[in-house]
Each structure stands twice: as structure tokens, then as C-alpha cells.
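The structures considered in this document are given below.
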Structure P
């Protein structure tokens, strides 16, 4: 029998699956994986139900329903003053992670290099390596996780084909500034480097901060794939619905790959989302909604022996140091916390390719208030 050649020989089951399974096994409160535990809008549920009852149950166009792409183009014009062609520059995808993989596959060849800023969402490096390229990992500045632009510039070589960015940032909650975007534009201008911008948390910006989308910077957008998620916006992570925005020449190549990976995605949900996007308050209210949840969670944590180096600027994740509790490796601490105190989290070392351990864990605060309160009651035993 032949031995299977693995394209990802050093990759096992993701830490998100591991911790969620552990949470189920020990009946722990799951603040690890990034999904809400509260219901989605009943209006959206009714729209999906009606779409199925009305017969929208067969293949949608490969690029996505025109009605949905038109609604998204209108939304981006209002939010980012960016004129996007819905026919040639938007493709609906089965989730944001899928769109990131497809973007990497579109541009990478064997031997290329792609820059990853760490800690980073754990799909980035496997996506790069599956395509025969090499990830060049650059650490963000601890503890605020800002970008060291001199280090980025020093890491660029003739092999550099892509850089992936993420703001609001998972897992740290950092939000890129206008200055960050201008420096990225300066560094990549007049090069063959493409930008993949993971903007799935675009609406979860806290304390009055603005989201600096690539779409706001025309010269940067000209060489970018910009990724979004309906799941993060409308609390529907299980739907696996997202989209990619890119200039027509790049999108043409993206669609060549997309048509052979999934071809299209869920039709009734596309119908419903196209109509639901007219309810602008559903996404415009998210900063206030999540800021209140973050503040509640930080208030609940304030009496516990965790250290908060920086409160989340965006996303729905909060990092916390357990340096006052013990000195376990962070993965061991997260497992211990799940088993012994009934609260599941994610060790931040899982977001670093080399397992760099700053003794931090990541909490998801996209939960019902009662869930957050009960979790912190359990953690109260740490005192």
C-alpha cells in the first residue's frame, strides 16, 4: 500500500475544534470558538423560509445572485465611497475562509512567498502551503499588536507575491489606522505583491473607531482581494456565507478557481440576504451592540485575577493574560480551565506558527449576557 503524501504534514485538528469538543465533553461554557449563542433576526429567518417556499431552491449563478451583488455594491458605496461593479467585481462565496483560500490559490505559484502578520487566523498558513508557497511570518508588536512596518519592508523579497492583512484583527482586537493603510499602499505600490484583506469583522469597531477598508484606498484596491462574511455581520456563522470583492481583472481569475471549488452557494439564503441588506440598522448598530458586550465582559473580569493589557478595539474577542494565576503553557492552561473551571477559551499560541507563548488566552464575548455572567461566576473560583 502506498503512503499518502500529505500537503500539510504538520497540521492536525484545529484548536477551535479541539476546544469546542473539550467544552462539550466537560459541559463547559464555550467562550472559545467565535460564534454567538443568541438568536438571529426573526425577520431574516422569515425571509429565508419564504425564499424556500417560493421555490428558490436550485443553483444560483456562479457569481452569486445579481440582486445580492447589487445590494452589496450599494452598501459599499455608502460605507466606503467606493464604486464597485456588481457584475465584474463581486463574487458570493460559501464563507470568508473559503474566499481567502480561493484568493491565495488564484495568485500563488510554487516557490512564491506570502507575508503573514502573527498572531494570525489559523487558515492563512495552510492556505499558502497547500499552494506550494512559503509563509513569511512577521510578529506584530506585543502587547498592542501594532505593525512593525520596517520589519515588513525588510521581509519583502523578489519572491514575495502576497501579503494578507486582517482588521479588525482576530485574535487581538487591534484595528488598523489610516496611517497603517497608507504605509501598506506605499510598500506594495509598483510591485508585483497582491493584498488579501480579511475584513470579516468590518462592522465590529468599538469606542468610535472607523474601519479602514481597503475599498477606501483606490490605488491599494487595484491589487487587492477583499474578503467579507455575512456570518459575522448577521450572527449566522453556521450559514457559511461570504463574498470577495476585487478589481475585474483579478476577479476574473478568482472566478476561474471558484467555479471548480464550489461553483455557487446557498440560493435561498442569497435571496434573503439581498432583501435583508436594506435593513441598514442591523449592521450599523453592531458597534454599540458589541461595545456594550465587551464592556460588560471586562467589568465581570475586573474582579478576577486576569490582566488585560489592552481592551479590544474591534472584533468580538478579548485577550487576557493569566500571569497572576499560574505559569502553565497557554494550551495547557486553556485545557485546565475547561476541565477544572468549566470555561473554554483559545490559547493565543495557536495563532503563531512557532507556538510563541505570551501566556494569553482569547475569550469570545459574542454571547448572551447570561452566558458571560455565568462564565465569570465559574471563573470566580480562581480567586
Structure Q
């Protein structure tokens, strides 16, 4: 069976109500599909009009068509009655029969019955009054109704790719220091389809911050070495006490003469640099899936990667400290209850997520992974274009 590229667009209301994590968790864990791309959007009026035409054809059931048209105008237009910035989150999935499976089995159809077996059953609403008129409508997620229309939807998303990307500076906040915090969900969250990525985002939703940027990417060895570069020098001194103890434990009974902690410290002085490099390479390999020692041509470091990460930008007043609070201590065993690292961390390295510790670090790290400013032709646009080309459309 040929793989399809399907999409799910999380609505502005779902984002505003911090339902994002729960929806993402369902989309990833309850489907048999692979998440291949994520991007934020704010529809321009031109994009919205084109989207309305393709989503609401004249032959659509009248009540549903009227509900969709009104909803799109009131919730996705930049000038809307509610006065909020209509941020949407686009997720792309790949897999066999992806369009039908995603819509029917995971997102679900609209129903007046109270149920929670699908995304729309849990987070959406379709409520009629006693006279049969529609009283309230919230789809939670927008997706294509069929494989044929899906191609047209994707083509439209690629055409208006410039409406998406990094949305910093669009939202308004109460007085205070507005910051943008970078969060990276680490590779072990994507080793298999689970709710973990969504659950982690759900924890961060308690900060009340706004998601203004997302990118699913493979961190390359070159990026990882630059990203974690400041740790290499720190490791030389920070890890030396543990190295001294390890040397002493292994050698204290190895000789016919006494081997003291002072002796172990002298040996550790010699090995500290090599130990720091070894530990640094462990982090690089964890984040990229590639052991840097196995790369013989340095030029390959710019593309070498086997592991996926999800970068999320959070914006708001004092965003850095709020994110760090709900991230928790680097050591999961010492992290406060209900923090990301307490709930999802395994050890000092596999601790769920990374978050920048200062505005300066956030800027440096965002530039390294390509989340500082938009470049022409996003990953999403290229992916959609390649998919449509393979279908001969």
C-alpha cells in the first residue's frame, strides 16, 4: 500500500485553551502513522478565502457548510470578534491509507452524542437546539475529508507557506518582560508512537505561555557539537570528582602498595580531558543517533543524523523562568513532582526535554537549530511539494 501524506490542523481555540498537548498525544499514539512535520500558521485573508472554498464546496450539506463558513470567519481570520491572534498548528503524518485512517479512526466525525473515543469526540462540539438549529460548533482539528481533496488541501498549504513559521511578536501580553523560550523534546520521546510528546507539552501548558513556533527536525552532529559545546570545557572540571572516585575504586587494590585518593586524583588529572570528550560524545550521539567518533570525514557532520527532536517556542512574560520551573531539575530523581523531568525523565541525559536557561542562550540555540528567523521554503513546503510531485499531480 502506498504511503500518503495527511494533515491535521489544530484550531486557534484548542491552542488558546491549552488542549494542544492532549490532541497531539492522541494524534501520535492512536494512529499507525509517523509524524513528519510541524509548523505554526496564522491565515492571511487571502489564504482563508481560498481555504474556505476548498473546505466548503457548494454541494456540502447546508447546515454543516454554514457552520464551517461561520467558524472559519470567526476563528481563523486575523480580524476576529474575539480579539485573539488566531494561531494554528499544522501536523503532517505519513503512512499507509493515512488520510482515511487519520480522519475516521483518530480525529473522528462530528456527532451529537457525548463520547470521547476520538479527538473531536473529546475536544470538539456539535450542539443543536431543540429546533434542530446548530447552537455551537468547534471542530478542534481540521483535516481533509478524502484522499482526493487532501492533495488540494496540501497544495494550498504549500502555496501559502509564508503565512506560517515563527510567530514571535504577534501576541499581546500584560505588562512585564516578554521573552521567547526554546524547548526541545528529546529523541527518546519519538522512539515509538506514544503520548509522551503531547503529555510533555501539556505540562508546559501550565505556564500559560503561548506556542509561537514549532519544528520537527533531525539534529545533526555539527549542530549538536555547537549546541552543547559549552559543556565540553565544564565537563573537564565538573566530572573530575566522579572520575577520581572511579579511578580509586578500580585501582585501590590493584597494586602491592597503597593506592590513595591523592594518587587517584593525579591519575584523574591525566584522564580528565579524555573523559570530558567521551561524555560529550555520549550526549551528541544521544541527540543525533550518530557516534561522532565513527565519522571520518568532518564534512559529514553537517548532515549526519538518525534521531528526531521537536523544537517548540514559548512566548510570554518571564517565559524562561516559567518554562524552567515546569521543566524540573536536570536530575529526574531530584525534580519536583509534576514537572517534565520528574514525570518523563530517566537519567541526567534522558530527561525528557531541554530548555534554554537564559534569553542569550535561547537566542544562541535557536540560531543553531534554525528557529531564529524564517527562510524561504520551509521543511513543510518542501515535503508537500515532493509528495505531490511523486503523485504525478
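None of the figures in this text is laboratory data; all of them are computed from the coordinates on show. In this text the structure is predicted, and so the values were computed from the model without any measurement. Cβ atoms are built from the backbone, for glycine too; each structure is taken alone.
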- Task: Check the numbers for volume of the Cα convex hull per residue in Å³, for residues 47-214 alone across P, Q and tell me which is largest.
- Result: Q
- Query: Upon calculation of FRET efficiency 1/(1 + (r/R0)^6) of positions 287 and 303 (r between Cβ atoms, R0 = 25 Å, to 0.05) from the atomic coordinates, which of the structures P, Q produces 0.95?
  - Reply: Q
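Work out the source of 5.4 here, i.e. which of P, Q gives that when distance in nm of label points 7 Å out along Cα→Cβ at positions 87 and 143 is computed. Intermediate results must be reported in sequence, preceding the final value.
On the way: P: 5.4; Q: 2.3.
Structure P accounts for this read-out.
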- relative contact order in percent (Cα under 8 Å, 6 or more apart): greatest across P, Q for structure P
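Using Cα Rg over 2.2 N^0.38 Å as the calculated read-out, with 1.15 as its value, let me know the right label among P, Q.
Working: P: 0.98; Q: 1.15.
So the calculation was done on Q.
Identify which of structures P, Q gives the largest calculated value of distance in nm of label points 7 Å out along Cα→Cβ at positions 31 and 207. Before the final figure, lay out the partial values.
On the way: P: 1.9; Q: 2.6.
Going through P, Q one by one, distance in nm of label points 7 Å out along Cα→Cβ at positions 31 and 207 is largest in Q.
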- The value 2.9 for distance in nm of label points 7 Å out along Cα→Cβ at positions 151 and 335, derived from one of P, Q, belongs to structure P
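Computing distance in nm of label points 7 Å out along Cα→Cβ at positions 55 and 319 for each of P, Q, which one ends up highest? Provide the component values of the computation, followed by the final result.
Working: P: 5.4; Q: 2.5.
Greatest value across P, Q: structure P.
For structures P, Q, calculate mean count of other Cβ atoms within 10 Å over residues 7-14 and state which one comes out highest. It would help to have the intermediate numbers written out before the result.
Values: P: 10.0; Q: 23.2.
When mean count of other Cβ atoms within 10 Å over residues 7-14 is calculated for P, Q, structure Q comes out on top.
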